[in-house]
Structure I
């Protein structure tokens, strides 16, 4: 995979760089950017492009507008924030498929940035429509993908436009993500520990199958653990269990053997809003109750394993951490990962809810790598492939 570092200066100077960024950020009622982390993550790539004389034209999606315009999901306030925060002249170019957008890209001057409207306002984006991709590609002389969180999506702005433009390379954020994830995926230092949680085991099966033969320990919590426990015969009552995945869960249990560590005790309650009636159980979940967090003994056992790790990958919380009565398990894991990092373990938190949990626990700066992409990091660690990366130039191109 080539990056912008590999491009000779003459391939950048005075040329329009069509950059796929990930500006899918939360907006307030007045359109203000509530969390600018994803915008600021693109700054190293934008600075390097501008330094080398390129003229960045930015594409991004925002939310799920369903293939039609939605004023509440416009990127106009994002463009405004980028200009104020980044200290560069920024123009908002409107619908990227329009002739006006093409004209705006051609009028772009050195040192200026052009931000296009939400790519998902057009149905051709998610369909990777060839004509829509071609119209996007008109906006650039080269393509740069710096939207790691969208790299598992084969959309027009991530794959289609990259296949039209030459060169098509990765930005610095994508490069940083791949280098970090490869330290987990390719010959990791042992002991290697996977911490796997979240609601659905189906989402984690490729990861578990990929690592089950060479991981030293798998620590499972959340709905993932519920299904694995149910597959072993434990009564889970009203807990979230994927009945359709029980056979695959049994296969994982058998393949992993003693390396799979499951909760012994669980925090249960009659419902997610009944935290004041929660209690810890070590046997079957009582009727009328559901498991919402790992119990204190499990927290102790899991943190002890994390303390001994040399490489660690975490994807998915240990329970319903969004509710205060059920966030202790996830917070304890976040603290343990931070301490393992301090002890020189290489730790990666795989985006999504895991990243949010680490941030809320105050440990965002205490892990080796906090990924910007949940689904993308999970898919890449599992398979070593992502559709948007496959569309970029390789080292021999």
Structure II
């Protein structure tokens, strides 16, 4: 009896193993019909047309969806898809490879369209003269040559931490020197904000200053610049008092020659502001709005006229705001100040980048010139 039961048990086990092997074989055969190894090649033709070539194993057709559309824009068996865009921006196309068994693979393709017709050259826009009656040109940087002049500029690095994380405004960028250079074709300083991971930040940019190199008290300052654009982009041309290292901010004083916050219906307006200490942080300023176009459409000249009595702001030599600095609580503005140029990404005031924000973004500075009264 024991021998017979052992034979029956062995036969049963052999039968079960055969069934299991058959089942695994059928499952493997079924899985082999799933679409797999989806690869997509992207080509941008003549700046505005995107061509995709998708290929995958075990695929009977491909579908293409623009953005997050529920229905496919096109379905075909070739895996080739072409689409043209009318304006610069960030775009997405969803690609699916469908198998005969009803299963599919999905990949999202992200890309940026930049149309060169929108590119602005240095000869476009307003320019200011090299001479003014009653003034001497005491310092200038025309941003010529192969590199940013280290005799004029130093660079901030990092995200402001640990003492001033987010640079005091909950900004998102990591500042570094690599995002600034001289464009030798046009002899302009370029500061570029990028979407890239560095440290704990998802964006990089540059903040450069003349601290310890060049400082000024009173005079006329002209800065010719082309501004970036996009929700959450915050370019600034500004000044801080030399004594910031000893008294801190805002007691050192701050002169914002130009600030702009990017985003819909805001890129035609710039702001000029003073910050100082009077039993706490005080600030006041004014704004200038273009009659047409934006500050990214052509170059403009941003100016302050600063003397012992007042600071006046101008755009393209048109005055738009003036502040009396003679009150005793505004002594900050009667000392030496240094210059700062930067492009911030995000912050309490501009808000933050969204799906409409195109990266990279650039601020270009043609020149900075400082004039002081002739004696």
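Every number here is computed from the coordinates shown, using simple stated rules; none is lab data. Here the structure is a predicted model, which means the values were calculated and not measured. Cβ atoms are built from the backbone, for glycine too; each structure is taken alone.
A value of 0.00 for FRET efficiency 1/(1 + (r/R0)^6) of positions 37 and 301 (r between Cβ atoms, R0 = 30 Å, to 0.05), calculated from one of I, II, originates in structure II.
To which of I, II does the computed value 3.2 (distance in nm of label points 7 Å out along Cα→Cβ at positions 157 and 253) belong? Checking each candidate, the match is II. Each of structures I, II was scored by FRET efficiency 1/(1 + (r/R0)^6) of positions 101 and 325 (r between Cβ atoms, R0 = 41 Å, to 0.05); the highest score is held by I. Once mean count of other Cβ atoms within 10 Å over residues 149-156 is evaluated on every structure in I, II, the highest one turns out to be I. For the read-out FRET efficiency 1/(1 + (r/R0)^6) of positions 125 and 165 (r between Cβ atoms, R0 = 41 Å, to 0.05), a value of 0.65 was computed from one structure; give its label from I, II. Only one of I, II returns 0.65 for FRET efficiency 1/(1 + (r/R0)^6) of positions 125 and 165 (r between Cβ atoms, R0 = 41 Å, to 0.05), namely II.
Among candidates I, II, the computation of P(r) over Cα pairs in 10 Å bins from 0, in percent, for residues 109-196 alone that gave 15, 38, 26, 14, 6, 0 used structure I. Taking helix-only ellipticity at 222 nm (-39500 (n - 2.57) for each DSSP H run of 4 or more, over all residues; to 500) from the coordinates of each of I, II, which one would give -10000? Only structure I yields this read-out. Match the computed value 3.6 of distance in nm of label points 7 Å out along Cα→Cβ at positions 77 and 309 to one of the structures I, II, and report its label. Checking each candidate, the match is I.
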